[in-house]
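Asker: Read through the structures below before going on.
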Structure 1
Amino acid sequence: MTYASQTSELSIGWGPTTVVTAVSALLVAFWSTVALEWIGVTIPFVRAVLGVVLLTIVPGGLLTLLLGVRTRNVGEAAIFAVGLSLVTLSVASVLLSLVLPRVGLDQPLSFGPVATLSTVLVVALSVATWLTRRDQLRIDVPLGSFTPAHALLGLLPVFAVVGAAAMRWYGNSYGVAVFVLAVAVVTVLSATRLLQARHYPLAVFLVALSTLLHRSLVATHVVGADIQFNYFLSGLIAESHRWAPDVGGSLASLPVLAAVPAVYSTVAGIELTVVFTVVYSIIFSVVPLGIYYLGRDLFDADIALYGSLIFVFYHGTFYLTPGKQRISELFVVLLLLLYFRHGPHSTGERVAGVLLAIGLVQSHYGATYVYGFAFLIGSVGIVAVDRFVGECWYSRVFSPIYPAAFLVGATAWYAYASPALIGTLASIPASMVIQLLALPSGVVAGSGAGYVQAQEAVVQRTTLGLYVLLTLSMAVGLAWKTTTSIVRIRRGVDVEYAGFTALAVPLFLFLGSSYVLVVDLWADRVYQLVLPVLGLFAALGFSLARTAVGRVPRLRKPTWSPVAVVLAVLFVLNAGLAGAAMGSPTDYTFDGEAHDYSFSDDELEAAEWIEALPQVERIDPETGAEAASEAEPVRVYTDRTTAQLFRSVTPEGHYNVEVVAFKDEWDPTFDPGETLDGYVFVRHDAVEDAHPEEVALAFLSDAHVEELLDERELAHRNGDVTVLEPAGTGDASVDRTPEAAEFGR
């Protein structure tokens, strides 16, 4: 295996013996930190770094070498190492949880079993690599070609960390603004000679990493909606040291996101929040890099660069803590890289493909079925072209058998790990019919049409316009590629990557359907899910536009500068800088009092106060719905955004807590009298000084809060939350203060 670069000045060759020696040194260093902790000497940072590297890079890196996966540079090798490591940890977590309890070990995911298995696995892979591989791993370091571009790119993570620290500790957003502008500048410079093609992989990775970190490091807790229950379930597994089928509903069928974070926390000795916000952000940062390598193979370096940046700058990519959908895209990209590469596939690469397919299934059912059916439909299309248009050699390798087997295997796993999920999936066709019948009466909530109608502010409409432009460019690029491929096939000319186009067509149709239908995924998530493929076609559409302009008499072919500017503007808008500059910041990176899915320590503490109430009972997940129905419910009323916080503290099915939103689309009015039978959880950032009828669904008015305070007594209060007890409780043990109306906003 050789990694080559014509611009490198320093080349380091690593043979199997050197690799095994390095891995052995890492193992010795890690266990040394553990031994020191046993005698009372703690060096947690060193253990954390060594543990994360040991889990994230080493198993997959050794598998990449052992299986002979063809990679042409260090970046590709690193992506495969990360993906294969994750699926190895996932499968190992499941096997340990199923096997060890049978021999009397009730905590199979505790430190001893997991760390021991990881060490044994690494040692076994190292020995196998040393015995079977004889080729050199050559790493090229471009020390002699250091340019100002490298310096600018290297500063991006620094700007991200410093800006996040300033916002988190001092509430100062200037550092975040500098970071956003720096990324925009790098994007614009990508169309100039300052950033050359050899810099593109580094630029894509550092932009992605910095973009994810600058938001993750500002928050003190996971950010988002679904990720809240993901966090709870991983904490539950870390607490019980065991994964079990259906312990957490459908999410239990995704051990990559449920059990593996608990393994990281246990082995590396880091908090679960850090695993999600930092470790998984770093892991997800390699996905755009994989998109770049894929696009470079299929198209060219420029299309690959802007296709990957389109993916990064889409707000859904970086706005929330990386969860099941985004982590699953790592396996999607790796499967695409493996499948659409030159030459026949070796037995080792087929094994790697099976492992990556397992990783996809165990990370997100949505991505599994979307890409599984897209592959199936695309392969059937290739067979149809071969049958009715002309002989297509690609039909021999793009067979419907593979995606069909993948879908059958995925369904079998979900039926075992979460039977309730199968019921949800089976209900989707009926749900689609109901939505179609309801279309004449209005748009479906969560559909693309619903999002379009909700965009009212200038910044929102500008962003929407850019998304429309990107979508049109996708359509142009895909239509051109589809048409030219069919024409070439009819002429008897081989089309090397016809399968990739065949995959893109059903993905684009699925994206189009999301404008009016919700197929268990809202439209914004659908857009993000298909971007690893369709983002490249959007960049191709821009390339075609450049070519068309260049053919006009007396006009020169334009550079990529207009595209770079468009993407820079998109990032400035999506990162929140434009809104902050206009005096209306909308999220936590520019406004510490924003009412979004980022929850502060005080807000988390108040939710945990609810969890600690004597009448709140923990429900054994093994008894499930029966125990939940028998427990007396404790109602908590709050706004619909803050309601997501309780999914990480007292989720349904695990506690006898019922969280009820003050208002929603179906009942947009608020009646304080309807909340008398439960606790009222008022998030201070969700209170507006406005007329009740002018307050948005996610907010309460000051008048409503005053009415609540007149009818209740204070149960708990901190800097960010006020909790009011149920009417007539009269519990003298709770803390009540007369300053309840002062929210200190």
Structure 2
Amino acid sequence: MNSKLRKTIYSGIVFVLVFGMFALMANFEHQLAIERHKQDARDALLMTQTNLESIITSRMISMGSIAAYIEIDNKITQLEYSSFAKNIYASSDDIVKSMTFITDTTITHIYPYEENKSAIGIDLAAEASQRELILYAKDNIRPVFAAPVNLVEGGIGIIVRIPVVLDDAYYGQVAIIFDYDKTIASSGIESLSGDYIVELAGFDPLNGDKVIIWNNGGDPTGDTIEQEVNLYGSALVLTVMPHEGWQGKTVLYHMLFFIGVIVSSFAFMGMYKVVSFNDDLKVANEELENTIGRLQISEAYITHMAEHDSLTELYNRRKFVDFLESQLTSGKTGSVLLLDIDNFKNINDTLGHVYGDKVLVSVSKGLKDAVDDNVHVFRFGGDEFIVILVDETDTDCIDRCIESIVYHLELCNEVEHIKNHITASIGISRYPINGNTVEELLLKADIAMYSAKKSGKNKRQFFYDDLISNFENRINIENRLREALESSDFMMYYQPIIDSKTGEISSFEALIRLGDLSMAPNEFIPIAEENGMIIPIGKWVISEVLDQLQNWEANGCEIKPIAINLSARQIYDVTIVDYIKEELSSRAIDPFMIEIEITESVLIDNKEENMKVLAALKKIGVIISLDDFGTGYSSLNYLTYMPVDKIKLDKSLKDRFIDMEDKKIMNGLISIAHGLNLKVVIEGVEEASEFEKLVVTNCDYMQGYCFGRPSPADQIHDSNGLFLYRSLSKWVKESIRDDSARQFQELLISGKNLEESIIDEYDS
């Protein structure tokens, strides 16, 4: 064999071997890409499955209470049934068409009644479309899921029926009829149509035949992905297949072939030379090994990215589902901690998403530092994280882990020299104590987390069954607030604030109430804060107060400035300054007729941004008051830079110092405020004896039941448009003169309400 042929053969063998290796890697990337494509489909199906099960199951949990009620009292009337079902129906978001009770096989109760009363008395056993399933549920005493169903009252629906048993015998069935189109839309299944041929199918419990519930016009056959949906004994199957098949020819796939040709060509040429030059062979081998090493690193990187969150490098949601499912399948025990970063939306809104991402990275590092090898941390999405404690359900051990998490979160508070006061609300569910599926454990952890956030944030909460009823109570309150917003079913009450030197009304504070007074503000205001309804409610209050001022002025009534409370959530609203400016302008009301009361919570987060909003309000001419001073994080340092005109000393501060013989603390605080050119209001003055002690403190204003309780607008003036409140100016002036002070003090010590004493004197 001549030298040239030998070189060509050896070089050709190297070319084939090297290119074959790249072809194998390209094929591996092809298969990996297909698997990623399939995994994306599985994730989408899992989300749709979770939505479907949540939509149906959450409503049926509530229907279980109706079944229990009927088992206790089977003589329930339609009116009683409607009253009982009303609150359940109100939280159904229009997905539920009706809720029925079927005595034996005949519809005897239904809600809503008026639009569905034609269905009362229909024997479903005589209806061809429903006969077999209604009798199946009766004969087998098993729940039935049926879809799509031609409803006797018209339209198409999804029906879930639960048998009711009395004295160990079948009595009837409770059923929810879901709106077919809205249920399908809420499940998210339609969003899959753009990429996949989709089918949702069930199986007829009578004969096992396949029943198509929904599809997008195609027939998914061949290499499909399936996800089972379990609903009340009915196993539904979600099936998808891409319109164009599973795609595996990625950029990397093509690059591997391209690089393979180049590298193989170089290998061919290198080998051609190596046959003659031994040193060149060593160099070629090293280059080839380096190339292979880089490709192996790329493969490991692709696998890593599939399981990790790209921002925080924590395990991602997909890895969480796989891990927890493996735990449950193998019969392990443990705990799921769902962490939601408190007020993170405010960080994003005021400092931007780029900074928010840096905060999330810092939080992730803190969580990794806080746990040991038996604890796994995942980023679930947005500002939510999940911690799984393997083989640990003891509450003390869980609390110790949470204490470590809280400690390390405190270390994350400062990012780029900005302190964010990062805290988390934590909900805990334990397996198998609270459930044996991923979906159930997540739902219960989420309910517990909401309860923790509701109780003041920066809290932890273990799941227990009563939380479900608390969750339903929140839904009822939210529904009541929505109704009130839609119909403006609120009322404003007004409480006078008194000038301590003259005794006359200096201003009023506006306080919101529900129109029917069915709920105290401390019940509905926190929920409105959490769900964002405080923004439209707050704007309604501003509009209503300005309307009231305009109305009083138009009718010749006395008017005084009115203070309106704005929460931190409202200050975060970027439209608030322009809204107040426009509302004042449209009614031609002077800005000084409005006071804005804030609490120091606006300083805890986004201090600089909030200061800009307050400064903008002051620039309009609105007066700013700092409410509840003396509670929480109160600091005199605030007063040196906050753009406020008044401070309102909290009742708790007054109660603490009023009985001290030495009034230096109270006097000193008021003197400091006056030195900063701030007016001082003392809140919670309830008795005349308190007025006597406080009038010498040199405060500017007082407020409390001693002077007047909050009253509706129509109880502020008399028929002449004058304030019903009797002026204290005479007694205030006399109280600082030696000759009259004793008489004034005697009246106060007698125990009479100050206003009653003045009225007696005026009458005499």
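No value in this document is a laboratory result; all are computed from the given coordinates. Note that the structure is predicted; figures quoted are calculated from it, not measured. Cβ atoms are built from the backbone, for glycine too; each structure is taken alone.
Asker: Computing FRET efficiency 1/(1 + (r/R0)^6) of positions 147 and 219 (r between Cβ atoms, R0 = 35 Å, to 0.05) for each of 1, 2, which one ends up highest?
Answerer: Sorting by FRET efficiency 1/(1 + (r/R0)^6) of positions 147 and 219 (r between Cβ atoms, R0 = 35 Å, to 0.05) in descending order puts 2 first.
Asker: Assign the value 13, calculated as relative contact order in percent (Cα under 8 Å, 6 or more apart), to the correct structure from 1, 2.
Answerer: Of the options listed, only 1 reproduces it.
Asker: Given 4.5 as the derived value for distance in nm of label points 7 Å out along Cα→Cβ at positions 203 and 643, which of the supplied structures 1, 2 does it correspond to?
Answerer: Answer by label: 1.
Asker: Upon calculation of helix-only ellipticity at 222 nm (-39500 (n - 2.57) for each DSSP H run of 4 or more, over all residues; to 500) from the atomic coordinates, which of the structures 1, 2 produces -16000?
Answerer: The structure behind it is 2.
Asker: Matching task: 3.8 is the computed value of distance in nm of label points 7 Å out along Cα→Cβ at positions 619 and 651. Pick the structure from 1, 2.
Answerer: That value comes from structure 2.
Asker: Can you say which of 1, 2 returns -0.59, -0.91 when log10 I(q)/I(0) by the Debye sum over Cα atoms at q = 0.06, 0.08 Å⁻¹ is computed?
Answerer: 2
Asker: Kindly point out which one of 1, 2 the value 4.6 was derived from, the read-out being distance in nm of label points 7 Å out along Cα→Cβ at positions 115 and 459.
Answerer: 1
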